[in-house]
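Readers should treat all values here as calculations from the given coordinates under stated rules, not as data from a laboratory. Small disclaimer: the values here were computed from a predicted structure and weren't measured. Cβ atoms are built from the backbone, for glycine too; each structure is taken alone.
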Structure 1
Amino acid sequence: MKTKSKLNDVCPVRSVLDGIGGKWSILILDILGERGTLRFSEISKALGDISQKMLTSTLRLLEADGIVSRKMYAEIPPRVEYELTELGHDLLPNIRSLIQWSYKNIEIIKKNRKAFEDNL
């Protein structure tokens with residue numbers, strides 16, 4: 001039986017989607033792409049309803065994949081800024097296509113979900 005890491009080695013799509021496919025990842029990437037370098041609190045405020053724990057873990061995942069960079073300044077209080085890397089900027093047009101597709105099709109999707117639920 002293959003372990004999760006072995007499966008991700010065999011399927012690069014699954015491996016990449018593990019990092020960028022989360023609920024918050026796409027929105028974080030879009031915000032950083034639109035606004036540039038941001039502090040943690042600015043990202044949190046832009047997202048609105050994300051917990052500090054979830055934002056931290058999502059940023060760490062994106063940083064581990066090399067999609068987002070984190071820069072810490074030796075100041076009091078400490079200042080940490082996040083921005084897209086070259087890889088993140090390369091990914092951005094694909095993310096934005098998915099976002100536009102979502103806006104374009106949300107009403108159809110809502111209608112389909114309701115019809116599905118009504119038939120259960």
Structure 2
Amino acid sequence: MILPISILLMCQLIGETVARGLALPVPGPVLGMALLLAGCIVWPKIAEIVMPAAQGILAHLSLLFIPAGVGVISHLDVLGSAGPVLLVVLFASTALALITGVLTFVAVARLCGDKPVPTEPQP
């Protein structure tokens with residue numbers, strides 16, 4: 001179990017080092033995950049080694065939400081004063097994400113030359 005966790009932490013460390021060293025606007029763990037993916041593609045044996053530890057971590061992923069919940073509860077006063085604004089921003093950003101997804105899908109469909117399927121009129 002030491003080797004799989006060491007591989008995971010090493011990928012995260014390399015990603016963090018590269019992100020900070022090059023002042024990239026990408027989080028280090030994301031670069032580490034990309035490095036792990038590339039490693040798994042190049043050497044499939046890495047995926048076999050890391051799989052049990054990764055599945056164990058993912059099985060307990062819900063534990064990572066506890067600190068976020070405690071943070072929300074401990075800052076209820078801030079949430080109370082900024083709550084309405086946060087709700088508006090949350091709903092607006094969700095709507096914008098959905099609209100952007102639809103427009104992107106339509107643009108890609110047009111680029112690919114897909115035409116809508118005509119529907120038969122209802123009697």
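One of 1, 2 was used to compute mean projected area of the Cα convex hull in nm², and the answer was 10.7. Which one was it?
Details: 1: 10.7; 2: 15.3.
Answer for the origin of the read-out: 1.
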Inset, instruction - Out of 1, 2, choose the structure whose coordinates give mean count of other Cβ atoms within 10 Å over residues 46-53 equal to 15.0 when calculated. - result: 2
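Kindly point out which one of 1, 2 the value 3.8 was derived from, the read-out being distance in nm of label points 7 Å out along Cα→Cβ at positions 38 and 86. Working shown, then result.
On the way: 1: 2.5; 2: 3.8.
Source structure for this number: 2.
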Legend entry - Computed 2.0 for distance in nm of label points 7 Å out along Cα→Cβ at positions 54 and 110 - originating structure among 1, 2: 1
Inset, instruction - State the single structure among 1, 2 that was used to calculate helix-only ellipticity at 222 nm (-39500 (n - 2.57) for each DSSP H run of 4 or more, over all residues; to 500), giving -21500. - result: 1
Inset, instruction - For relative contact order in percent (Cα under 8 Å, 6 or more apart), the calculated result is 17, so let me know which of 1, 2 that is. - result: 2
